[in-house]
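> Take a look at the structures listed below.
Here, each number is a calculation from the coordinates, and none is a lab measurement. Small disclaimer: the values here were computed from a predicted structure and weren't measured. Cβ atoms are built from the backbone, for glycine too; each structure is taken alone.
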Structure 1
Amino acid sequence: MTMDLAAFNDSISAGTPPNLSTALTALWHDGRGDWNAAHDVAQNDNGPEASWVHAYLHRKEGDSSNAAYWYRRAGKPVPKGSLTDEWAAIVANLLARSAG
């Protein structure tokens with residue numbers, strides 16, 4: 001399934017997430033305002049993409065030391081921009097990767 005950022009955003013109003021990666025599913029839950037569900041999904045996958053999302057979630061939570069740990073695990077720098085911009089950048093990046 002090929003999806004772009006606009007379609008991903010549109011899917012957030014649906015009752016269930018589309019069939020996408022663990023990391024994107026976590027971001028889908030976060031987009032719906034359900035941080036706990038997003039965190040539950042992200043923490044069950046230790047791969048670099050889910051670690052990146054896990055880092056973002058802890059940054060959003062305000063736990064900067066835990067976020068820094070997960071950014072290191074993901075091989076990503078700690079961003080300085082807004083959480084909204086980071087969320088969109090991660091979604092767009094992961095959607096592009098899934099499109100192959």
Structure 2
Amino acid sequence: MRDRFLAVTFDEFKTTLSDANPPDVSPILVALWHDARGNWEHAHDIAQDIDEADAAWVHAYLHRKEGDLGNAAYWYRRAHRSVATDSLNEEWTRIVAELLEQ
């Protein structure tokens with residue numbers, strides 16, 4: 001499934017944040033693209049509709065960003081990840097970088 005999406009670097013992904021449309025990447029990366037552009041709701045809608053660990057991680061990050069730490073903790077558990085304690089920007093960067101490497 002991953003093969004049908006463009007292979008982009010982290011810097012290329014960040015450059016697309018000024019574009020009108022997201023790059024041709026996986027839906028969960030599109031969610032993070034929307035989040036970075038200030039559209040938390042759309043990012044959340046995408047993340048909650050994907051049933052996989054990476055989406056649970058993004059879902060956790062989004063609830064952490066929202067300030068709903070109890071819900072975030074639930075999603076971190078679903079993602080098999082520790083609750084993040086670094087800045088939201090650092091976590092966003094870490095998630096995007098890891099997903100782009102897959």
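> Could you figure out which one of 1, 2 the value 2.2 for distance in nm of label points 7 Å out along Cα→Cβ at positions 29 and 45 was computed from? Don't jump to the answer; show the numbers that get you there.
Numbers: 1: 1.2; 2: 2.2.
Of the options listed, only 2 reproduces it.
> A follow-up question, please. For relative contact order in percent (Cα under 8 Å, 6 or more apart), the calculated result is 28, so let me know which of 1, 2 that is. Intermediate results must be reported in sequence, preceding the final value.
Working: 1: 28; 2: 22.
Of the structures listed, the value fits 1.
> If helix-only ellipticity at 222 nm (-39500 (n - 2.57) for each DSSP H run of 4 or more, over all residues; to 500) computes to -18500, which of 1, 2 did it come from? Walk me through the intermediate numbers first.
On the way: 1: -20500; 2: -18500.
It was calculated from structure 2.
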